[in-house]
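All of the numbers you see were taken from the coordinates with simple rules; none came from a lab. This structure is a prediction, so every number in the text was calculated from the model and none was measured. Cβ atoms are built from the backbone, for glycine too; each structure is taken alone.
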Structure P
Amino acid sequence: MMNDSFLRALAASSVLLCAPSCAPCAARAQEAANPFAKIEHIVVIFTENRSFDNVFGLFPGADGLALGADRFAQVDFDGRPLPRLPRVRFEKHIDERFPEALPNAPFAIDAFVPNAEKTGDLTHDFYQEKEQIDGGKMDRFAAVSNAGGLAMGYYDGRNLQQWKLAEEFTLADHFFHAAFGGSFINHFFLICGCAPVFPSAPQKLIAELDERTGLLAKAENSPKSALDGPPAWRKPGKVTPDGFATGTLQPAYPISPRDVADPETALPPQAAPTIGDRLSEKGVSWAWYAGGWNDMQEGRIKQREAPDYFQTHHQPFVYFAAFAPGTEARKLHLKDASEFFDAAAAGSLPAVSFYKPVGKFNQHPLYADLKSGDEHVADVVARLRASPNWKDMLIIVTADENGGAWDHVAPPAIDRFGPGARVPTLIISPLAKKSFVDHTVYDTTSILKTIETRFGLAPLTARDAKAHDLRNALETELRPQVESAAK
């Protein structure tokens, strides 16, 4: 039996032997506990309104459109397969650039309209997307759309810059947008993992639901068939009957002096904790950079107007009381895109950066085109790769939501808010896997989970707490694996 003096001597000698290598040991231990330990700069580029199939449906090795068009037939309001797709619409008019009789199947938009030209906007709202998904059948996109058959369109993405980045780095083909519906609610999920609340909303904002389905109630004059026109609703609303804001509302604090808040319909200042709050509490630097931010604040442009098409509801932090005008937090963390590019060039980016392109570059149908937005993303990524910060950077390029465009993969059922359909997502980094398609199931809150994992932050809600972080996209021998999509 070993005596106490021998054990003490053995311990002392172990310390001496390990001392020269304690720094590498500590580094390895840190990486084992934190798969993002080598990442010092996280950049999120948040684009607009594209589904995965809409952009990457033809990408080799991805879960795309190679399964056969016969699996993707859309149904009419009565549940029977449509004999053809409804006419493509541009706002309230037929878009004559597209054929009158498109087969009931996915089709290439750029066979008729180049990706440098604008198309109509598509319905992309909370209850409508739930109906389009149809319990995972993904078969009511064309019927429940104001753009008709355009919902089934996709692009041959091989000439896109984002396609080239996907070939070089990691493409996530099971990344879903966090919440059913549009940009407004999905921008909230990006920063708080939550839906905004409006507990005392005026009745005119409350959606009227069908008691049988829990979906929007159709108006009496709604067409009997999607071939006769898009559906009409009794009262689509922007707020659920129990007080969650799901449709676009304006903030109580306008950004521009040219905007005036409507005290009745503006969203009350929100109090939920955000990822910005978590980072600030931990002393981690961060900023939300937006194209057009300075111009809006100084009244040189107005939201939704040409040529910039700045969108206030794409700026989620302005809805929170902690970032009200005049607060130090607003001054420190809400910044113009020019400051983002300056910081990248100087190698002084904060630890976490969110970048929101101004409307004309964000790829949103109607006021933006795919090609211009694609080239803008490529330019931003090129600037970041030229930055002194690139060596330890992780870039996530993803769309806020599908914009009403069809996708064939059913999203997982997590909670009442979503997720919605898949969106195109790139993970770009010197540490990312190269030429890799990542089949892991992610959603927008995976971005929160990644930031939280990297910086040791508490989760904001159950959604980000349970989300998969992006470790599977990284090229590291200490990367623990998480569950992949079961196909």
Structure Q
Amino acid sequence: MTTELLEREDKYDVPEDFDVPDLAHAVPNGDVTARTYQLEATYYDTVSDHLRGQGITLRRRRGGDDAGWHLKLPAEKGRLEVTVDSEAGSPPAELTSVLLGARRGQRLVRKATLSTTRHSYVLSDGDGRMLAEVVDDHVRAVPLDDHPTTPSEWREIEVELAPGADDDGLLGTIGELLTRAGAEPAASGSKFARAMGPAPERRRPGGLAGVVDDYLQAQYDAILAGDLGLRREENLIHATRVAIRRLRSTLRVFGSLFDPAEAERLQNELAWYAGRLGAVRDLDVQARRLGKQVAELPKEFVLGPVAAELESTLAAERADAWRKLRSTMNGKRYLALLSELEQWRTDPPLTAAGDKKPARVAKYVAAAEKQLHKRLRAAATQDTDDELFHRARKAAKRYRYANELAEPVLGETAAAVVEQTKELQALLGEHQDSVVSVEILRRLGVSAGSEPGTNGFTYGVLLAQQLHGSAESRAEVVRLGTAPG
């Protein structure tokens, strides 16, 4: 059986002679129950420590109330703990499949064994409902990799809110009691990380390259988080796709900072993966868009089961696109892309142009703005060419993302441009969505009428709406493209 739980906890380093304070002060109307037990955990990672590098831990625990396999993943608030109740001697498939991208397809090996004597203090309210657990752990760690070190021992305290408890202030209250007694916030995020020692530190590039690299690092993180989420059936397609757009945009706008051959290869592979994501995302957008528009039509204009037809057709197409995406994510080409991203993340192929001062970022932002206005003018002069509008949309995104990147240097000026460009993006995005909707409605309208009680009338009404909306969007873009300045 597999369970998931959002773990909200604080960790503290304490000396061996630390005296645990009276925790009853944290629950004056409640109760504190103590017990002691023994735990043993074996931690797994790749030979290259891919999991540890992403803040992920995988262990097999024996002893206590939650023996089995535990996978801990970074989450927005705390960590997500996935538990598989299994006595298997090797990582179960439920977890190795989730970690396929994170481990880059590499085999998982034993890295360390931790033996812990745990003194547990369960804090409950007056009704006996568990609120939090404070554990005082005496840990002995033995690394098991190819570079054995002297076993290490330490003592630490963890404070974890109980499942379902919503009193985040309790963590602070307990934390105050502990720090007053001499505890300090833990220097390491997990026992495994402490046992293995600090990971090699990556040196941040200086100058303009450092500004660009900070932005790219955020995109790498988002893509890797998207991989983990998608493998757990979370719909992180949009967030992953946006991160890829930002990364590709940066490679284009700041192209002189990178080796051209390396940048082109990464661009091509990112475009390939983005296409797989887009096949699913576009259908999600159209299902919501067209479903809403059918619901808003006067009832007399809806002839036949149009809403049901749209929903079932787009759902079937989405399911097929999703299957293709999952197959892609399990393939060698995709895993090679993740490995290439890792290389860029740790050692980007920078050129001497990155050594210039951070203020030079303004030059690149100005070039992106110039390109946007050029494409807006082109769309304005050929106002029936949908491809020119799509190119203008991409230029608007690049200009926005360039300002996002430059905001630490250019400040409020760049932040204001980001907000302004969002409006232009929305306008161009509405036009592009209309273009996609027209093609779907034309295809479904042609096939309508083949079954009793169906016809293409409503599809024609919807298609006319899309054409009207598209024309309005084009007119506004033409106005922007021909406006002075």
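Here are some notes:
- For mean count of other Cβ atoms within 10 Å over residues 268-275 computed as 15.6, the structure of P, Q it came from: Q
- FRET efficiency 1/(1 + (r/R0)^6) of positions 180 and 220 (r between Cβ atoms, R0 = 25 Å, to 0.05) - highest-scoring structure of P, Q: P
- When Rg/Rh (Cα atoms, Kirkwood Rh) is calculated for each of the structures P, Q, the largest result comes from Q.
- Computing helix-only ellipticity at 222 nm (-39500 (n - 2.57) for each DSSP H run of 4 or more, over all residues; to 500) across structures P, Q gives -18000 for structure Q.
- Relative contact order in percent (Cα under 8 Å, 6 or more apart) from the coordinates reads 13; which among P, Q: Q
- Structure from which 60, 46, 35 was derived, Cα extents along the principal axes in Å, for residues 156-355 alone, options P, Q: P
- When distance in nm of label points 7 Å out along Cα→Cβ at positions 60 and 276 is computed across structures P, Q, the figure 4.4 traces back to P.
- Taking distance in nm of label points 7 Å out along Cα→Cβ at positions 292 and 316 as the measure, the highest value among P, Q is held by Q.
- Origin of the value 4.3, where distance in nm of label points 7 Å out along Cα→Cβ at positions 100 and 380 was derived from one of P, Q: P
- Which of P, Q yields 0.55 [FRET efficiency 1/(1 + (r/R0)^6) of positions 52 and 172 (r between Cβ atoms, R0 = 30 Å, to 0.05), calculated]: Q
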